[in-house]
Structure P
Amino acid sequence: MQPFIRNHQYNLIKKQVGLLQNTCTTVADPKIVESVRSNMQFKLTEAFPEASEAARDLILRGAELGTAPEFQLYLASLESCRIAFEPGTEQQLKKLYPKIKKLKLPDLDAIDWKAISYLGWSDIAANKLFIVYPLDGRLIGIEGRFTPTNKKGTCFVCNRQTEVGLFTALTKSRPANASPDYYKAIGNYMCADSVVCNGNITDPAPLEQFLSSLVK
């Protein structure tokens, strides 16, 4: 079977598996367990609207399980179906930031490309955060100022409570008759660690909306 599971979809599957496994372990009422199974089936069917029948059968099989070893084998069986993020070469990444002559890229060989929805890395010395994401069929690169808060908050990307910082970037759109020095900044709180964020994200829509507001 060709890979068809994106990172955020895999995270959703893991989340649903965790909920069902916890229910099977702690709840004795079969009606409650069945309700959780049905809800899992609904959410996973909704998450894969274009999946083939074989792919959908594979995904929904997890809702029929009940023990920890079964769930572990189920998740392991999905590994070969995961889609890897494709960032291109170092040179292609650098071309996304033409104004930065000495762009410091992360160690690309150390990244698990199946486990990310976006490529994010920080330049601590410059107090900047860089994000690469395939928006509307093309790879885009966004840079902005990242100010750590040194406390936990809700990340707008993964919607989880983590160590966050304020990411602020300039929009590329300009109103008609705007002065040459016009600029508009848009900011939001997001995870300080993109690995943590990528491990939690289950819906890319908030990130896509934010990035669209910057480049359109």
Structure Q
Amino acid sequence: MSNVYPVKLSIDYPDRKLDRLTSFFRIFTVIPIMIVISLMMGSSSAWGEHHDAWRWGVGSASGLLFLPTLLMVLFRQKYPRWWFDWNVNITKFATRVFNYFALMTDVYPSTDEEQAVHIEIPYPDAAKDIKPWMPLVKWFLAIPHYIVLAFLMIAVWVVWVITWFAILFTGKYPRSFFDFMAGVFRWSLRVTSYAFILVTDVYPPFSLD
């Protein structure tokens, strides 16, 4: 097994003064784009669906084509490319939105541009890369990750509050906090890609790196 996990995420560190005003009101400025993504996710409340243990990251599949993909892989050993593209693009968009909410950027999230969030998710050859029965059990095998991520979310909220004050007073996002938040994003993305986007059978590592 390669030491490099096939799903990758990197976020550009804002090595500059962040906008204190929009950071102060971030919980309000994020509302319009949260409404947009809630409609795309098929939920009347994206905030209610996704803040709990950062469920967007650990597999709340309300916006992902999960069950259709599971059935297609199970019975046809096929992953339609446009289904894959939808899953990847909705994941990228959601990540940009939560990157903005996490104060890691003051640039408003784009619906289509990459901006500071860089995600690589490989398109799988369903017949070769995915065992037909694996999608049936991946969500279960990932339970240890859900538990760890739930605890990490407690730390995320603490870091968010401290960072909010740090930006208001200094205009800077503490680098160690930024790396931690990016690590949680990365961990969550790997679990989602494994258990719900179904692009790989490689079990996600328990790591922020």
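All of the numbers you see were taken from the coordinates with simple rules; none came from a lab. The structure presented is a predicted model; accordingly, all values stated were derived computationally and were not measured. Cβ atoms are built from the backbone, for glycine too; each structure is taken alone.
Some notes on this structure:
- Read-out mean count of other Cβ atoms within 10 Å over residues 69-76, computed value 13.4, structure in P, Q: P
- Distance in nm of label points 7 Å out along Cα→Cβ at positions 101 and 189 from the coordinates reads 3.9; which among P, Q: P
- Given -16500 for helix-only ellipticity at 222 nm (-39500 (n - 2.57) for each DSSP H run of 4 or more, over all residues; to 500), calculated: source structure among P, Q: Q
- Value 34, calculated as relative contact order in percent (Cα under 8 Å, 6 or more apart), assigned to which of P, Q: Q
- Entry that produces 1, 6, 13, 16, 16, 14, 12, 9, 6, 4, 2, 1, 0, 0 once P(r) over Cα pairs in 5 Å bins from 0, in percent is calculated, selected from P, Q: P
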